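Bear in mind these aren't lab numbers, they're just calculated from the coordinates by the rules spelled out. Because the structure is a prediction, the values reported are computed rather than measured.
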Structure I
């Protein structure tokens with residue numbers, strides 16, 4: 001029996017931020033990636049640790065946008081921003097699978113600190129390794145330049161998906 005394996009991709013925090021914040025440089029490419037992966041029935045995954053950063057950084061970016069140049073944030077704007085950030089987390093949970101984070105992931109991050117010195121990156125890479133994801137998609141230059149990590153940029157992943165005819 002020749003069962004076709006589903007492509008499993010771990011989306012890094014920075015790519016989720018690009019996806020949800022239209023003013024970010026990588027927004028169009030991140031949107032194309034997530035849209036393609038959903039259409040291709042690939043398994044999209046994320047680290048639950050990313051949700052804290054996605055929530056906080058979306059709130060921070062939107063508050064900064066609303067406050068420019070000298071505007072104060074009113075209660076309705078603050079509520080709208082908070083609800084949008086929660087909506088992004090809900091969207092992640094609906095369209096992607098949360099990878100388990102436990103003591104094994106912490107152990108892996110600790111043991112691989114020579115390869116991935118940033119602890120948070122080490123947790124994400126460790127979770128991906130334990131889940132046997134095919135690729136980590138990130139815009140983190142250090143992770144992308146590390147030959148020991150199966151990482152691809154959004155652009156490279158979009159090109160790969162087009163090459164293997166999972167997307168146009």
Structure II
């Protein structure tokens with residue numbers, strides 16, 4: 001009787017790629033303010049403080065993220081904010097943030113990652129969610145792009161599975 005192939009298969013299953021569906025709590029966050037300041041340092045002295053203020057207001061490390069698959073849509077809830085409902089097929093839907101700014105938001109799966117995209121008139125934010133199957137750590141890699149910025153601003157926040 002050959003036991004080794006079965007044992008190998010059983011050990012490999014927990015290490016397979018896992019979708020980030022679930023509830024996650026903040027494990028570690030970079031200095032987002034420093035990333036914003038670095039990304040705006042090449043701007044002229046009039047536009048730079050305006051850009052920094054706006055970016056700091058809208059780029060905080062969330063304490064809790066909940067990602068659900070509900071039928072034909074994904075639902076993402078950040079902290080105590082209203083849930084964001086997006087079709088699972090990647091189509092964009094209109095969404096309005098609490099401050100009244102409107103976006104076209106979407107969610108799609110790309111192999112082992114879930115990619116959430118916010119598009120506004122003056123730029124775009126992309127959140128790439130990835131679960132490390134060995135540590136069950138969720139990373140949210142954020143990229144902010146705008147024709148008004150000298151280049152993209154990037155940072156990554158880590159989350160652990162909530163109990």
Structure III
């Protein structure tokens with residue numbers, strides 16, 4: 001029996017259903033937790049080591065308003081990473097993290113291809129590329145069976 005289509009009068013409900021759909025294999029929990037912990041760690045470090053990894057670094061690479069954007073990105077990484085770790089609205093949490101990674105790889109890696117060459121840039125980009133791949137996987141598959149998303153989805157099924 002197929003599930004009924006979401007009512008057009010409740011777009012927020014359809015978005016919540018999409019965001020919490022979590023039928024991926026349990027193994028996705030490892031990817032979700034690893035990517036989430038790395039983001040939490042990187043976000044915290046933007047505050048702990050502001051000159052090297054936060055506002056100071058943002059200023060050095062030319063990101064505007066570094067004193068505003070570095071703490072903002074740090075909070076996005078901490079909150080988004082924590083949501084990934086527990087698997088709560090995994091798909092929605094992955095979107096701003098994906099955008100942050102695109103900005104990071106564009107402003108810190110791709111700009112160096114002309115100076116450093118392809119192979120050095122490819123080497124320096126490997127972690128960023130893996131984080132992007134992990135986020136794309138989470139966007140496609142959701143939080144998986146070992147997630148809060150799954151618990152919410154099961155609860156929604158019982159409420160129908």
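Structures I, II, III were shown, and relative contact order in percent (Cα under 8 Å, 6 or more apart) at 24 was computed from II.
If helix-only ellipticity at 222 nm (-39500 (n - 2.57) for each DSSP H run of 4 or more, over all residues; to 500) is computed to be -24000, which of I, II, III is the source? The value was obtained from structure III.
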